[in-house]
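Each structure below appears as structure tokens.
Derivation of every value follows stated rules applied to the coordinates shown; laboratory data play no part. The shown structure was predicted, so the numbers you read here are calculated from the model rather than taken from an experiment. Cβ atoms are built from the backbone, for glycine too; each structure is taken alone.
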Structure I
Amino acid sequence: MSKQVCIIGLGQFGAHLARDLVRMGCEVLAIDVDERRVENLRDDVQRCLIGDARDQQMLESALPPGVDEVVICMGDGNLEASVLCALNLKHLGIKSIRARAVNDDHAEILRAVGATETIFPLRDASQRTARGIATPSIHDMFPLSENHRIMEIEAPRKACGKTLAELKLRAASGLLVLAVRTPGAAEFKFLPEADRVIQPGEVLMALGRELDLVRFADNA
């Protein structure tokens, strides 16, 4: 069964997210108070409704039973509405509520009233761009906590020709190599052996603190 996701707020971020989720096989309900935005997205998602997310009765009637997740994507001019929406969703018993935040104070309020995760689309995009400029050897990143990440790192020159045991990444930097992808391969090979020799062009999927991961990637 497809995952059911509700997107509230159909500005640029919300509309792109809704379309991407549909492409990934999710069943999407999209809601916005603006009729024009709803009409622009209506043909791209399974359901698209005009509604004010500050109205708890509207949300209760619109949300399908057993909805897996709701994402609040309201823009900068709708801070109060996004907070009320998060509060309404909590009252309705929604387990997973992600909410777009415009600053740290807004994020703290959203979490206090019921959001289980806050999102900073512009900040995240700028950080990815900066990381790609400063450390182009980092291919991708997955945040796990405030400081820890999983990163896909092109094998630095200092690592090539050595085994994972010889690199002693766990002892020296607290890093753990979870998987290795060889050049041209579509998928990673997980849980590499300690005697695995790292080759040029390979990509390592490593877990650790972001600063330690970046330092390892910079040692090319």
Structure II
Amino acid sequence: MQRPAYRQVVTIHDQLNAARHSRGCVTIVDDDDAIREALVSLLHLEGYATETHSSATSYLEKLEQAAPEFPGPHCLLLDVKMPGLTGLELQRRLIELSESTPIIFMSGGSGATEAVQAFKNGASDFLVKPFDEQTLLDAVGEALQKVRRREESQSLKDNAAIRIARLSARELEIAKMVSSGALNRDISEQLGIAVRTVKLHRMHMMRKLQVSNVIELARMMDGLT
């Protein structure tokens, strides 16, 4: 599914909203108006941005619109049993759409079967109503932290890919061999070039990749596989 573009900050209200999104945005999908309102109040007190939907269908329609959003981690608070499309059905639909937003399920009467299915399909947590505020906040914090870790990891991979793309074919070949533990002498023999030529390629390669030792090089190369 196409990811929405980032929304631009224009007004003072936008600035406040963007600050909340940078901490984290929690989308609440629950058919109970009172529960949605209570969760919004709690999350706003903790500095989070919120978005609410009374049905799974409404949330899917919003995703299809791909409206611009402020940057920041995002998670989903999802009721298990709702009229129409259920929470578990929405989870399966999101998987089909390759949506990786962490899901925290909320259940008032589900059994072990629903919980097992939710976790099997990658749920971040499964809370049984009534749950205390701290339990919810801990679950939200962990879900948003998962997003941050994933984005940081992807950013490192993207940066590494950009640096590796700057290498010549020979430099890339030597980078792979060095990261696998090959010595300059071994590389020289395998490639049929002088050791001093290997050293020169290696120096240029390390400089382009902005790594200072073999350990950093190996980590960079392994991170792309």
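Comparing mean count of other Cβ atoms within 10 Å over residues 27-34 across I, II, which structure shows the greatest value?
Largest one: structure I.
When helix-only ellipticity at 222 nm (-39500 (n - 2.57) for each DSSP H run of 4 or more, over all residues; to 500) is computed for each of I, II, which one produces -10500?
So the calculation was done on I.
Tell me which structure, out of I, II, gives 1.24 once Cα Rg over 2.2 N^0.38 Å is calculated. Show your work: numbers first, answer last.
Numbers: I: 1.24; II: 1.39.
The read-out comes from structure I.
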